[in-house]
Structure I
Amino acid sequence: MLKEFKAFVMRGNVLDLAVAVIIGGAFGKIVSSLVNDILMPVIGLIIGGVNFSERSLTVGAAVITWGVFVQTIIDFLIIAFVIFLIVKTANKLKKAPPPTDPTTKECTYCFTTISIKATRCPHCTSEIK
């Protein structure tokens, strides 16, 4: 059972996923800092000095911190856009190479594979048109 677990963990997909989760967590912190420390203060200044992290609405005993929610939405949109760009770039890199010209053809008489330049089949000696 320990050998099976080791084989499972050492598979490429599991390691790739672990690396992606760690990098994703670190990237999320960077984006949160970008939104909270750079974008939201600038947006607040543009719309009149509003600090979104302090914006809230009190309903009875409940405090609805809608400013934090707005910052979280902006975090999500930035992360989603960056992931979109990464996937789009990866898909461009994965495109299949253009098809190459064939180098072989099939003999119309005996159906063996022969060179595209052949004028006579080496197997059945028929003349190829």
Structure II
Amino acid sequence: MARTILSKVTTYEIGDKKVEGDKAEVSVKITAPDLLRITSKAIGELLSMAFAMAFSEGQSQEETDAFLLQYFENAINDPNAPMTTSEIKVILEKKEGSWIVKPDDALANALTGNMGKAFAEIENKME
């Protein structure tokens, strides 16, 4: 799933840079599939099907999981899938002569189309 999402990151733009010694901060604009909107739409469509599949004697848990995964992959790969653009600050550190990105939640959310927010929304709806 992560590979599918990351393959759909359509654009990124590097903006202002601020370098202080071995640390740098770079403004970046990243466009990726909007998993928050994709997930919200999918929950409504899949909830009743998931319950029916869960109680079906002919459907294993593995088959149900595979169906749900395939549904989300199809939604992400849809050419009309909603996209979102995030503007974040990326922190870099210079180590052994190379700049290394320090990953954080903002970068992870931007690259994955707000996946963290999407999963938080799923958890809230399931409670």
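Coordinate-derived values only; no laboratory data. The shown structure was predicted, so the numbers you read here are calculated from the model rather than taken from an experiment. Cβ atoms are built from the backbone, for glycine too; each structure is taken alone.
What to note about this one:
- With helix-only ellipticity at 222 nm (-39500 (n - 2.57) for each DSSP H run of 4 or more, over all residues; to 500) derived as -15500, matching label from I, II: II
- Structure (I, II) behind the derived value 1.31 of Rg/Rh (Cα atoms, Kirkwood Rh), for residues 2-73 alone: I
- Which entry (I, II) yields the derived value 11 for relative contact order in percent (Cα under 8 Å, 6 or more apart): I
- Origin of the derived value 2.5 (distance in nm of label points 7 Å out along Cα→Cβ at positions 26 and 42; candidates I, II): I
- Entry that produces 0.70 once FRET efficiency 1/(1 + (r/R0)^6) of positions 18 and 114 (r between Cβ atoms, R0 = 30 Å, to 0.05) is calculated, selected from I, II: II
- Among I, II, which structure scores highest (criterion: Kirkwood radius over Cα pairs in Å): I
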